[in-house]
Structure I
Amino acid sequence: MTDRFRIENLGEAVYPSPIDRAENFGFTSDDHRIAFNPYLGNGGGGNGVGEGFEIAGPRAKVYFNPPKTRAAIVTCGGLCPGINAVIRGIVLQLWYRYNCRDVLGIRYGFGGLSDEGETPIQLEPDSVSDVHMQGGTMLGSSRGTPPPQEIVDFLVSQKIDMLFSIGGDGTMRGATAIWAEVKRRKLPISLVSVPKTIDNDIPFVRRAFGFETAVTVATQSVHSAHVEATGAPYGVGLVKLMGRNAGYIAATTCLAAGQANICLIPEVPFGLDGPTGLLQLIEDRVLLRRHAVIVVAEGAGQSVFDPARLGVDASGNAKLGDIGSYLQERINQHFHQKNLNVSLKYIDPSYLIRSAPANPTDLLHCTRLAQNAVHAAMAGKSGLLIGYWHGLMTHVPTQALANVKQAINPHGETWFNVLETTGQPVAIGI
């Protein structure tokens, strides 16, 4: 095993687990691992050979004495379907499987982990019984992270033994910094994260919760764009979907809907002008088939904007230019110059998607993530997130995410499938 995926522990786990495992359902051992690289022979290119992830699950011995343990849950970053389901899953697992009845809900992100934040709320089964049926987060959320020293001071002052953070890449960076401060002080505090990214772009996590729901709602938007486009002569439907740096939602939605003619994602650059540019491609499509449906990820085509003027958000991410509105304007200008009377309908369902309750597939995924997060924390593991690799829940060190990106391979099978489905050229204006 390489150090990259080594999971850190607070110390020896000495308490017998309160979970009663029947004979056919044994405990998981730290020796249970799954290979990082699933390919045999030279198919995987040699990357990651011999590496593997620790498999998540209940351990026979736990580090914390559950009835005397205080846990806290915090949700950070943008909204995503399934956050409330994860909160509920953690609370129920702590209460009914580990007899841990002291659970705090931190208000409005990492900012709530300070004396200046709002007072945490006590969480119990009755308070979370139906929240999985609602979108958003019952705890509130925000972007940005106070200094790690301030957060750890708060954890100590509130006697919090384990912190569950639910968030995306910015949250993982924050959790890594907090864990570094906890280690520096040699404190027995467990930090376990549940990856929340509607873009599905956290490394070493094949599927983050909320993605399935996002694609479901996004597919409905593409259907609507298709109906609008085909309902008018020279109709154009333009749909903007989430995807800052990775086009998974846009690509998967195009595959699921089967009605998009052009898919634009951050990983594949495109040009607007010229005989092979996007505008000419749309014109050719409209003249040939009388309609066109375009799906664009929010992070696509950012080269047309000046990043210095856009700045960064509270999480340190570069702000994006509004590619949807930009394309809407440029398409209308192009057809006006050609004296073609197109009917363009622009749909941005982003907030409908973000605020939607999770569908059954995501609810199942959320429950499994929550349960395994509690198992990991109780075992005294820290500085990790719960991953999903080859169908199994895993432990992934948050520090392993540093400088690693997960995105669509422009030369891979997924993008090839999109090109086959839309019929668009391999290169647009490039």
Structure II
Amino acid sequence: MKLNILRLAHLVRPRTHEGAPAAILTPEQALRRSVLACMLWENEFYEEGVAIAGRIRELVPKVAAEKVAALAVEARTTMKLRHAPLFLAREMARHATHRGLVAETLVRVIQRADELSEFVAIYWVEGRCPLSAQVKKGLAAGFTNFDEYALAKYDRAGIVRLRDVLFLSHAKPRDTAQAELWKRLIAGELTTPDTWEVALSSGGDKRTHWERLLGERKLGALALLRNLRNMKDAGVPESQVVAALDAMRTDRVLPFRFLAAARHAPQLEEALERAMFRSLEGRGANDEVARLGGHTVILVDVSGSMVAPLSRRSQMLRTDAAYGLAVLMREIAEKVTVYTFSNSAKRVPSRRGFALRDAMESSQSHQGTYLGAALDAVDERYDRIIVITDEQSHDRVGAPRGRGYMINVASARNGVGYGPWVHIDGFSEAVINYIRELENNEPR
């Protein structure tokens, strides 16, 4: 008699890195959580970047082509990621089922001129090989979107130069003016742009360079925030830096950028907080229509795995991303209670801005991830609970008491925030917009 043998591997439920039972995911869910907080090839606390990239590669052919293409566009335009979308497009090009959407996807995700050469470098990471027809088509179309300033700014020495991409893609200029521009690119005769990178690399007194760039407003918001410590080291007067912070555009700067900057330039916290609050006003903080009504509980993961850099080249920690989202939600929700959790749940004093960041950071030691126990410890009524975490709980995580959102700010393979939870991947303001839109469209 032939016995039916159970395939036990199919019965074993996945678990988080800390041992809690995790959700069984569809390939699309697994791809989303691997991509939307991914700094490509950068190690995270629990997983190496190479392993995360390998998982993305395995998942792409298992997800419908149009969904992979849409995810690449979402990652670039909504989550502001640069390399993960390019990697998705490269993996799409490997498969006959997906490569028909590669050109269209590349045109939508390549938004900076250097991404043209970075894509080819990613395409060749395993060795040089011919570019597919769809890749050439997408790169050629993308090349026409950039003017002389953009091309000159990002025409850097590297594995692949912009002129290499021009030759490889056989791009056709739109008009005579663009044809002449591309000839100057090939000849290395583009007008050198006046950027902070060019100014600092030209030699001379760094303080003089910074003061001129600040005075002429030649620094974008992110460049300003990332160079605060460099300006201090160069001896730039603090008053001039404060004036620049007060004048900077904040509409594209998320709260966690200000929090990260303040860790490296604490002497500028007051000016940084003013700028951050201006950015919050632009995101609905003073708009009654845009506010989340009722009582919102925010539960922020401050475990040891969250106190890790987003990448080896980044000044930001994963807690910066979590704190930034909490600071933003504190401003756009009608009534808010904030808790942190690690080995236990701690209620945080009712504060705003940097004071709220400080309260979360000092609320408890950064140790374990006992999310299940933390949910049980929240004993007050709420209209919604929003958990900001990397989802690597030690203990079993139950259902929320009502509407619950799990915001995943890492790329680990398994997570707990599915089933009765609304699961959201990534840490841009888009996650707040998603909650707002979802609730606005619910049946009354």
Structure III
Amino acid sequence: MSTTTAPTHFAPEFRAICGTDNVIEAPPQNILGVAPAIAVTPGSPDEIVAILRFANEHGLSVVPAGGFTQQQTGNLPPQVDVVLYTSRLAEVEHYDPGDLTIGVGAGWTIAQLSAKVRADNLFFAGDSALPGRSTVGGLVATGLYGPHRHGYGGPRDYCIGVRFVTGDARKAKGGGRVVKNVAGYDMMKLLIGSQGTLGIITSASFKLFPAPRQTRTFVSEFPSGEEAFAFRDRVLHSPLDPICLELISPEAGGLFDLGASWSILVRATGSDAVLARYRAELGAAVSREIDGRSENDLWQAVSDFPCLVQERYPRSLLVSMTLPLADVQPVLDGLALVAHSNDFTVAAVGRVGVGHLLVAMWPAPGTEVTLVNFVNAASGLRNRLPRDVSVAVLHCPPEARHHVTAWGPMPTDLESMRKVKMTLDPRDVLNRGRFLF
């Protein structure tokens, strides 16, 4: 059933479930790239169950939505009958500051969650782009992370439980409300990064951390990537234990007013004595120190890199990749050659202490790129990457999506993936066509 023929006469049924004010017919096209027929905003897991039961009965496709801060990975959906917003799922299910745990509805924004725990001198490690819009459900469903990945891990490390509704309209859960849980099938980690293809996350529980006593960012600038990576290796082999260790390429630095050098940002936390130890260990390589409001603004800008790229360069290619530490520099060198040969400028930021890069390509000044440029660039990237590199396309022009989203060899466990999909969403209601299950 295409979006042009989707039964908007079903709107009364959805209004009966969610309320008149929470259903919109023919909403405008959004970041999905496809105009949905109906938008619904349920207020409880039970309402989501009713919506998905109805969708199963009538063969409708449903796409869950949080803050729409970026494209989802995978293919463009061929149709979107119902887009389901989670913004009304805003309940605090539990909060135990002494136990360093909290559980909130999927519609909570990252900014709201951070502010809630900050009042008790606690810290939430999720540092997604645009935290005022990015939601808890979106953070878990995408599995994305920012610079705090170096010191605190990603959602798979500090998410301790999820509650969700499967594609066939069953309420389910994985993990729990405490850090240690009974062993069994790890439904929680299955949902993290599933891109809304297996279930709609209704709430999640997280491990919290004591708030840093104070922080300081040490900025080191280098004329070449080789020198920047040599400094990274020096930090990694030192006694220092920063909470962030970030590479900023010269082109990316222009987005953050860092100048045209290769930069390594080391963010430290601790007492005055600890910060003095960082100052002594890093030595003359440090060009400046940043703290306070300026420091927080800089790190938020780094977290916002994917959105900054999409906003300033809509016709760009943005990929996320995880790779061995030894491969980071040669991969960046190879990507620069591919970009320049296809009339792109290449920019990169990344957690270079754990092997995570965000690489963007946008048209070089004075050039116009076509679909052929994007296809050739994507092909060149694939050919230059080692087989053990994990890659996801986070953004590209809509006309290029079908050409650049397939990356590398087909998964060896594709049959297992299909079985999981059929178990949780047998009628392929959720995010239909997003992945080729």
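Read the figures in this text as sums done on the coordinates, not as results from a lab. Only a predicted model underlies this, so the values are computations on that prediction, with no experimental measurement involved. Cβ atoms are built from the backbone, for glycine too; each structure is taken alone.
So here's what we get for this one:
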quantity	calculated
Top of I, II, III by distance in nm of label points 7 Å out along Cα→Cβ at positions 119 and 311, largest first	I
With distance in nm of label points 7 Å out along Cα→Cβ at positions 127 and 255 derived as 1.5, matching label from I, II, III	III
Identity of the structure behind -0.38, -0.85, -1.10 (criterion: log10 I(q)/I(0) by the Debye sum over Cα atoms at q = 0.07, 0.11, 0.13 Å⁻¹, calculated), options I, II, III	I
Comparison of I, II, III by FRET efficiency 1/(1 + (r/R0)^6) of positions 15 and 207 (r between Cβ atoms, R0 = 35 Å, to 0.05) - largest value held by	I
Origin of the derived value 4.8 (distance in nm of label points 7 Å out along Cα→Cβ at positions 143 and 319; candidates I, II, III)	II
